[in-house]
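These are the structures in question, set out in turn.
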Structure I
Amino acid sequence: MMTSWRSAAQATLHCLTGCAIGEILGMVIGTALGWHAGPTVVLSIALAFVFGYALTMRPLLAHGLPLRTALGVALAADTVSIAVMEILDNAVMLVVPGAMEAGLASGLFWGSLAFALAVAFVLTVPINRWLISRGKGHAVVHRYHHAHR
């Protein structure tokens, strides 16, 4: 099955949206609570998965899929993509000098985060293309979405 770069980019952008929401929320919460980088990153990663899965589940639930089925589809569709994206963008944030310590009011933090998410997006698109071409990743979502219209 030939998969277009466009469909892979759209799937990756979908995952990136959930990752970005979760990461930003995690950073805001961790910073507001005065946490160190470690716990803040752990919270951000957890929230990235929660929001990534939630964004996938929302339309499935709206089409009448039971919660358990929608969760299973989201886990199958997004786990690899979110995990790769989280590894990449957190690695970038950790190697940019001072990015994690810069704080939410700093241009260095936000610029580094934007750069990290862009790197994660570019490097995750080919992985999603490969997954979709094998009927995995977001191909699972599309099967359920089209079957329940």
Structure II
Amino acid sequence: MGRQQYDSLDRKILEMLTENARVPFLEIARECNVSGAAVHQRIQKLTASGVINGFESLINPSAMGYETCAYVGFFLNEPSSYETVVEQLRHIPEVVECHYTTGKYDLLVKLYARNNAHMLQIIRDNFQTIGAGRTETLISFKEEFRRQVPIE
């Protein structure tokens, strides 16, 4: 998808939604000095063009009992098994992200586990049975920040 041109209203709407995805359309309209219908149409346009992929609620993993965050790099036995491995990873609820990468790993996944013992169980019972020749695990001690891409 090529980069499209967006005007100042589009950028202001995106900035406000990035700060709070639940902000009411009428509040955006007041802030931007346009009608609620105009904001609604712009958001529909931004969604249809693929700029907005959706709206989500972010759940604090530790509040749900998931104390360990880890990134696991996969070295696949057979690189041609990529699609099969990815499909199997989709069925592991603790895996929250999966990336096809260049460099050292064939795949890089992010997972949350209740503790280190639970993480070991996921690696042993799930990852080793789906065609991962070898894995390397990096444990995240703390997420310092997360943000969206800049709206320019």
Structure III
Amino acid sequence: MDSRVFRNAMGNFATGITIVTTESAGEVYGMTVNAFMSVSLDPMLVVVSIDNKASMYEILQKTKKYAVSFLKEEQTEYSMIYADQIPGKDKVVYNRLGGQPVLQDALTTIACDVQDMVLAGDHMLFIGKVTEIAISEGDPLLYFGGNYRTLKDIE
């Protein structure tokens, strides 16, 4: 089995789209991440998986803090900006949550302190202890089969 087969298989798992952000020396860093999940209720823990080739890999090891913004269906552009598919990071306006930069109008934002880092193949799992949460209204932006998707009610 080659890596393309594995990648295609994983593309059959629908995910939400998140933007992971942090700040170091007054500069905001961020990237699009769909490898996000909740881990525990007590304590409240989440995890993001970051490729060892991504710039965020070393930055998160240094800052030991991050925020996660769940994108709404109308925020596809943010996903593309933070995946470096289109320019625009310099025009993004941030709110603050727990001292961390978060995207304005995101569906949900979560601030975390890194509790643990686990090396897993070519990725690092950054396990974050949730320190603050803000929730808004809307529908999530989804990703499935290499394309952005939106929710559709089953009748």
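Quick note: the coordinates plus some simple rules give every number you see, no bench work behind them. Keep in mind that what you see is a predicted model, and the values were worked out from it rather than measured.
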Given a value of -28500 for helix-only ellipticity at 222 nm (-39500 (n - 2.57) for each DSSP H run of 4 or more, over all residues; to 500), calculated from one of I, II, III, which structure does it belong to? I
If Rg/Rh (Cα atoms, Kirkwood Rh) is calculated from each of I, II, III, which structure is the one that comes out at 1.09? II
